[in-house]
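Enquirer: Each structure below is given as structure tokens.
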Structure 1
Amino acid sequence: MCGIVGLYLKNPALEPALGRHLSAMLGSLSDRGPDSAGFAIYRNPAPAGAVKVTLFHPHEDYDWAELARAMAAALGVEVKGEVRASHFVLTAATAAETARRWLAYHSSDVRIMGVGEAIELYKEKGQPAEVARRFRLDEFAGSHALGHTRMATESAVTTQHSHPFSTGLDLCLVHNGSLSNHNRLRERLKRRGVEFQTDNDTEVAAGYFTYRLSQGATLAEALEAGLVDLDGFYTFAIATRDGVAVLRDSIACKPAVLAETGDWVAMASEYRAIAHLPGADRATIWEPEPATVYTWTKH
């Protein structure tokens, strides 16, 4: 099972309602994934020379303010942040790798969920509607977002095993399906410097695309290479700072539907997650073809 949703706004006037629309889309697919849910949203880019990092700690009374003060003092930079339930979005006036190294060394009990200029990534165990409520998803404005409702089949039901997975700057992936060669591929990618936090097969796919991009591939080229190197059944939705992409395997046994208007592009595992969007009755609607890359970007 599992449910995927994605929304890319072509009309900036709709950006204040992005979170509200995504929340409804997630709720529509609750029965496809009652174990956990999550979403990545692209909004409020960090200033030039700064980085945004989404962090998770299992205890909601964790002292995030002290963490921010310690980081600011150690690095000699301005650090700000916002708490949402078990997550904290930290903005620091430093390079991404500097922030990542400091956090890994000084806060071993804190997990990094996403790093980049615009990405914020939230996920938790529980029903999708409850997860959306805890993170106040309805309040978010932004340009595009992905979401996922999970029915676990191959790894534990934990916050960290939930989707989306992010293994590169401003890149995230959600997945419906399973990969049969993820263990072998994980070891190959580790030897090439890709880091993983779980044994989840989806994180391996995210790491694979991160690696391909780091070698100079475009997003479309990375996805096309995945058709050769990723063995299994899958529908992927991928987001970057500038847009979204969708890919199904060559058999395409995992469901997906796309819809597009002059104002937005939406993707979901089932049309009922799209039907409520403004202008959905006038949208062009189709099922994505097998082994075909679909991309929408700002440029």
Structure 2
Amino acid sequence: MTITYTNATGESLSLRQRRPYFLQRMDGTGNVRNTVTTFKAPNQDGAFFISGSLEMRNILLEGTIVGDTVDQTHEARKRLLRVFSPKQKGMLVYRGAQIPCIVEEAGFVATESARSPAFFISLLCPSPFFEALDELRVELASWVNKLSFTLEIPESGIEFGLRQPSQIITVDNPGDVPCGCTISFVALGTLTNPELMSVDSGEVFRLLKTMTSGEELRVHTPFAGKRVVQIIGNTETNAFAFMDTASTFFQLAPGRNTLRYNADTNMELLEVSVFYRPQYLGV
């Protein structure tokens, strides 16, 4: 069992069942509390269910610092307090998944041995979901390279690239809950009003914009991170003004999602990619 915590400055510390940071107990990685809202009418048996939402996750870590000398233990203690600083946000990695968190408390329990003090760490995770370490990418509209070396061009000619023929593609979300995504629209030439639709729900995100060659529009749909940006070269600017007001920052449902891209003109000059991290209720 190994847990790695990295703070906002990039300092990391691993807790495992070996010295110097011997992890003895961990709690909160497999359970999360659901708050249920209901309505009860006069004389009603039971109640009407209105909604439910998950609370923040609280992860507790307990262990012991084991050092050969008192000085080694003291240095290890200072490092643990520096890395688990409550003044910085951090990322916890466990069993191939990660979760953003903030230190609620990090301290030590009084013991008789100066060489093996016991530590206690409480982490609060504003989002209760663990995320995949690697971001997944799916190409909805792109060119497939056909050129390779050693190159021989026959008299009949050769294809240098192949356009994907379908406007519709299936995206698999292996997570436990819906997750936000990043939609990338890239123009290979002049086109107007790109959009992406979730065929299953009917939700559409549409941009009212004439795009030129090399321009990219990125749409971020996570619940707490909704934004639209325009990227030209190395310059990134806010592009919320181009969003159609009827658009929806849709999420990718667990399982298979059917997506369809489109543009009002020159759809064949549009490249569309979707980036996402599946989310899990526990590990």
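All of the numbers you see were taken from the coordinates with simple rules; none came from a lab. Everything quoted here is computed from the prediction, not taken from an experiment. Cβ atoms are built from the backbone, for glycine too; each structure is taken alone.
Enquirer: So helix-only ellipticity at 222 nm (-39500 (n - 2.57) for each DSSP H run of 4 or more, over all residues; to 500), computed for just one structure, reads -1500; which one of 1, 2 is that?
Expert: The structure behind it is 2.
Enquirer: For volume of the Cα convex hull per residue in Å³, which of 1, 2 scores largest?
Expert: 2
Enquirer: A value of 2.9 was derived for distance in nm of label points 7 Å out along Cα→Cβ at positions 32 and 136; which structure in 1, 2 was it taken from?
Expert: Label of the source structure: 1.
Enquirer: With relative contact order in percent (Cα under 8 Å, 6 or more apart) as the yardstick, tell me which of 1, 2 scores highest.
Expert: Of structures 1, 2, the maximum of relative contact order in percent (Cα under 8 Å, 6 or more apart) occurs in 1.
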